[in-house]
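Every number here is computed from the coordinates shown, using simple stated rules; none is lab data. Bear in mind that the values here come from a model prediction, so they are computed numbers and not experimental data.
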Structure 1
Amino acid sequence: MTVTRLDHVQLAMPAGGEREARAFYEDVLGINEVAKPLHLASRGGCWFEQGALKVHLGVDADFKPARKAHPAFIVSGLEALVANLKARGYGVAEDQPLDGYDRIYVDDPFGNRIELMEPLPAASDA
């Protein structure tokens, strides 16, 4: 038996935050919302999926944002995404460089830490 891949990431959110979740994950990050299965929809929250990327937000009655633990999303056009985030009022933070990537951190509307990483062109590509 082996673990073969990650299926999805689940983040917590407070009750009633679906509109803010859609504004961030779908409108800003461009990850499409998909319908939750009917038997789970009554719990609240939202699911966002784009190809193999699956981010599920579930309501936690005792919500506390993930400040250290975080998903890291590979993006293209990080500079434009950062400009869009700032224009919409989201603060971005840089961290120590990571070989092979430009990267920043941003908090989702609920304070969950999200890392956005763009691979740098290989030296041979320059």
Structure 2
Amino acid sequence: MGAIKSHRDLVVWQKSMLLAGMAYDMAKKMPKTGQYGLTGQMLRAAVSIPANIAEGNARNTRKDYARFISIARGSTAELDTLLLLAVQTKVLKFEIVSPALDLADEIGRMLTALHQKLDPDPIPT
């Protein structure tokens, strides 16, 4: 594995970009009436994950980087909750949401590990 030259080299960023794309695909399946409610919130959370990873990576200090990784981790948990809510309210079927939930779990674990490397203060799990 080569040196990390930018956020684009981070596997967690690459996976979070994939997850954001999955969220956009799911949003197309959601009713238009929810476009500014659940759908919009879901897309904002999904986009926030890779955006915060990128912004944190571009910061000058480990403390700043860790803070943005923590925000990305929070957005991952938010997206997980919104996807489950979409299933619960029968807006989306679980079979459609399940791959995104699995990927969000993986990304959450990766972000936790990255945060622990950047900041010795542990994130509660």
Structure 3
Amino acid sequence: MMAALMAIALGTLTACGVYLMLRERTFDLILGLTLLSYAVNLFIFFMGRMKVNAAPIVDGQRAATLANYADPLPQALVLTAIVIGFAMTAVMLVIALRTRSLTGSDHVDGAEPRAGQGQS
């Protein structure tokens, strides 16, 4: 049951990220990339075999196997990816704000909205 719930949550997050990336506004694109990076981080974390009540550090009382301890590699990868993703999002926001101030448009291609399509 828990695996199905995690798969549904991961699929929903990925679908929302892809949907936002396909929109024509730069802020939607940035938000979609951020959601997609969160989905990838969760995927990496889930592939590390989530264990309840597993010790994170080898203490010498149990055998040093993955059956007794949490796998630190996915946790380290996700932590690094969170930091890099935050920096990437900040840079993209600065570039998007600068482009908006220079062009006066929030569209990805820099074009104005077509007739019949208002600012949304």
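Tell me which structure, out of 1, 2, 3, gives 153 once volume of the Cα convex hull per residue in Å³ is calculated. Label of the originating structure: 1.
Quick check on the output: 13.3, 39 is Rg and Dmax of the Cα atoms in Å, for residues 58-105 alone, derived from one of 1, 2, 3. Which one produced it? List each step's numbers first, then the result.
Working: 1: 13.3, 39; 2: 14.3, 44; 3: 20.6, 64.
This figure was derived from 1.
Among candidates 1, 2, 3, the computation of helix-only ellipticity at 222 nm (-39500 (n - 2.57) for each DSSP H run of 4 or more, over all residues; to 500) that gave -25500 used structure 2.
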